[in-house]
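Okay, got some structures for you below.
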Structure I
Amino acid sequence: MTAAMLHFSGLPGALDAAAREALLAPTDLLDYRHPAVEAFVRAAGAENGTPVERAVALFYAARDRIRYDPYRISATPADYRASSVALAGYGWCVSKASLLAACARAAGIPAAVGLADVANHLNTEKLRARMGGTDVFYDHGYVAMLLDDRWVKAVPAFNIELCQRFGVSPTEFDGRSDALYQEYNARGELHMSYLADHGCWSDLPLEKVFADFAQHYPGAMFIHGTGSETSRFEDERPLG
C-alpha cells in the first residue's frame, strides 16, 4: 500500500477536498487515461448522460464484456491495471473491479475499490480444489460509487453467460441500490453469504490481496502468464 492510498473502514461520509480528489484521480492501476480504458468507456456509451446513467452503462460493460475467469489469477501487478483488463477481455472479481472503478472515475464519478469475504458462491469442484478445499472466497472485489450524494456498491464479476449456465440470476444495477452477489440461486436456494467486509480503498490494495491469498490459498491459485489455462470456468458443473 502506498502512502497516498486512503482506506475507509466503511463507506465515507462527506468527502473533503483531498478525499474527493483521491477518489477521482488516475493511478498506476486505475489508469483511466490509457487509450484502452478510454475506448472501453466510449464503447459502453458512457460519455454522455447523467452520472447514474453513465455508471449503469459502465457496470454492464464491465460485467458482460469482460469474461469472468478465476483460472488466470495473476501475481503480476501490471495485470491488474484497468487498461490491461480491458485489453485482455477477461478477469476475476478484483481485476474487474479495477476496471469498473477506473471507468467510473473517467466518467467523473468518485469511486473506491472494496474487498469482502464471501462463502460458497459460484464454486466448482476444480476451483474448490485449487483453493485448497475451501468454499470461502477471500477479498472479493467490489466498487463503491458516489451517485446523487449516495454511495452504492456494485459487483461486476459474473458475466451473464456464466450466470445463465450456472442457474444464477445475473446481478442487476440501477445506479441507486447496491448490486452485490446473489444470495439465492435461480431456484430460490441459499447460495452465498457475506462473511466480512474489509472496507474500501482509493486505489486497488493489491498488497493486501496477495498477502491474504498467500495465507489462505495454495500457490496454485496464481497462474503466471495469460496462456497457461485453457479450460473455461463456465463449462464446469457448479456445486450444489
Structure II
Amino acid sequence: MSDSTLPVSEPEVGLSQLQRVVSTFMAPGKLFADFKRSTSWWLPFVIMVVFSYLFVFAIQSKVGWDQVTENMIQQSPKMSAQFEKLPADQLATQKKIITASTQYGMYLTPVIVLIYAVVIAAVLLFTINFGFGGKAGFGAVLAVVMYGSLPTILQSLVGSLGLFAGLGETFNIQNPTGTNVAYYLSSSDTAPALYKLAQAIDPITIWSMVVVSIGLGAVAGLKNKSGYTAVFGWWALITLIKVGWAAAFGS
C-alpha cells in the first residue's frame, strides 16, 4: 500500500480591512479584485460616520445651531424675503423648527449615510445590469459605493479644519466645505443655476465617482468604460436637473 498524501490547499489570503481602505485611495483595482473573496463594507462605513461626527462637533462648538439657521436665512435671498414678512412669533417658531431639523438631521448621520448608499447602490445595480448587461450582485455594488465614498471624508476634514480655524461666521450648511467652485462664490449674488453648476464641480466628489466607476465595472464583469458611463451619466443627469430647477424656480 503506497503512502500518498493529498495536496493541501493553502487558505486564500486577501487584503486586511485596513489594506482595503488604503487601496481605495492608492490602488482601487487591487481593492476590487479582492471583492472576489469578500464584499465586507463595515470599516468604510464606520470611518465615514466618525469623520461626519467630527464635522458635526465642529459645527456645534464653533458655529452653533442657532447661528447655522441665521446664516441659512441670510444667504438665501428667497428665504430671507419670506421670513421678513412673518410676525415675530411666527418667525421665532420657524427658526426653531429649522434649527431642530438641521441639528437632529446631522445627528442621524449614520442612518442617512446608510440609506444614501443603499439607494445609490440599487440605482447603479439596475443601471449596470439592465443597461449594460452586467452580472453584479447588490451586496457587491453596495460595497463598491461604500468604499468609493471614502474620499468624501476629506470634505468633512476640510470643513472641520476650516471651522476650527475660525471660518464659522460665513458657514453655509448647504455648501459647507471649500472643495467645490461654488464655495468661493456668493450664494446671494450668483445666479442660482450657475451656483448649482459650480457646486457640482468638486474634485473630491469626482474622485469618489471615479473609484465607484472602476468598482462598478469590476463587480459587473465589464470594462471600466461601462462603469464610468453609468456613474457619470447619472451625475450629469442629476446636475442638469438641479441646474434646471434653480433656473426655473431660483433655488
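Bear in mind that the values in this text are calculations on the coordinates, not laboratory data. These numbers were taken from a predicted model, which means no experiment stands behind them.
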Calculated from one of I, II, helix-only ellipticity at 222 nm (-39500 (n - 2.57) for each DSSP H run of 4 or more, over all residues; to 500) reads -9000, and the structure in question is I
P(r) over Cα pairs in 10 Å bins from 0, in percent, calculated, reads 8, 35, 38, 17, 2; among I, II the input was structure I
